[in-house]
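Several structures are given next for inspection.
All of the numbers you see were taken from the coordinates with simple rules; none came from a lab. This is a predicted model, so every value here is computed, not measured. Cβ atoms are built from the backbone, for glycine too; each structure is taken alone.
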Structure 1
Amino acid sequence: MNSFTRTQARQQKAGGLAALYLAVSYIVAIPYFVVFVKYQEIVDPAKKVGMLVAHSGSMRSMYLVTYVVFGVVLAVLALALSARWREGDPTLGQTATVAGLMWAGMLVASGMIFNAGMASVVELANGA
């Protein structure tokens, strides 16, 4: 096995592990937001702030896992898929890779923005 084939195998293995992380992340996040926090059910702004204050630690962690880390891992998956598509349809592969990397960047940014904004809301709600 030459080094190019080993590199491809490592990249595909990383892509497979990334896909598994992404799936597990959704499996954990959906029940958290729907059942535990009931994020979608709260429409009153004062109650939404109260929920953010009450669950700020777990919300920060969950947004870190489901947005920031998810985005980084999604970039790994996009690059692994790009390598796989390189032989079949390079134009489609490059287009999908660009879309995947842009999506990954947006996820990381939105998770960081939410965490920073939530920290400010919690601080203001606590009267600091």
Structure 2
Amino acid sequence: MRKVLMVLSLVALAACESPLQSCLSSAMQDLNAVNALIAQTQVDLQRGYGTVERQEVRTFNRMCPDFNSDGTVDFEWCEQVVVRNIEEPVAIDLQETQRLLNQLEGQRTRLVPQTNAAIAQCQATFPE
């Protein structure tokens, strides 16, 4: 039992962010968001179309076990809901998408020095 508690404690400690990690995550948040948008926009341009995600919900009837207090098991009909995410192609204006990509790349160029300064500040404030 002691070993289990020790392992659980170590797992809990490993899940915590240090102040430095928290500061770095915050400092890099905007740049990471812009980089993700750039990557998605590049994929859309290379493919020639965009995608939208929608959810498809289906309900199925199936036999479910019903465990009785005496240890026996009965089966009864029950509903099971299955949700599936589906990506559907959508038309994009390639010229407008290229303009958006150019704007995002300009924004990234402006964010890199700000992010580097914020990272340096985090490292100065929270040395390891």
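Tabulated values for the structure
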quantity: Ranking 1, 2 by distance in nm of label points 7 Å out along Cα→Cβ at positions 66 and 98, the structure that comes out highest; calculated: 2
quantity: Rg/Rh (Cα atoms, Kirkwood Rh), for residues 42-89 alone from the coordinates reads 1.35; which among 1, 2; calculated: 1
quantity: Structure from which 7.0 was derived, distance in nm of label points 7 Å out along Cα→Cβ at positions 74 and 106, options 1, 2; calculated: 2
quantity: Given 190 for volume of the Cα convex hull per residue in Å³, calculated: source structure among 1, 2; calculated: 2
quantity: Given 3.1 for distance in nm of label points 7 Å out along Cα→Cβ at positions 18 and 58, calculated: source structure among 1, 2; calculated: 1
quantity: Parent structure of the calculated result -21000, given that helix-only ellipticity at 222 nm (-39500 (n - 2.57) for each DSSP H run of 4 or more, over all residues; to 500) is the read-out and 1, 2 the choices; calculated: 2
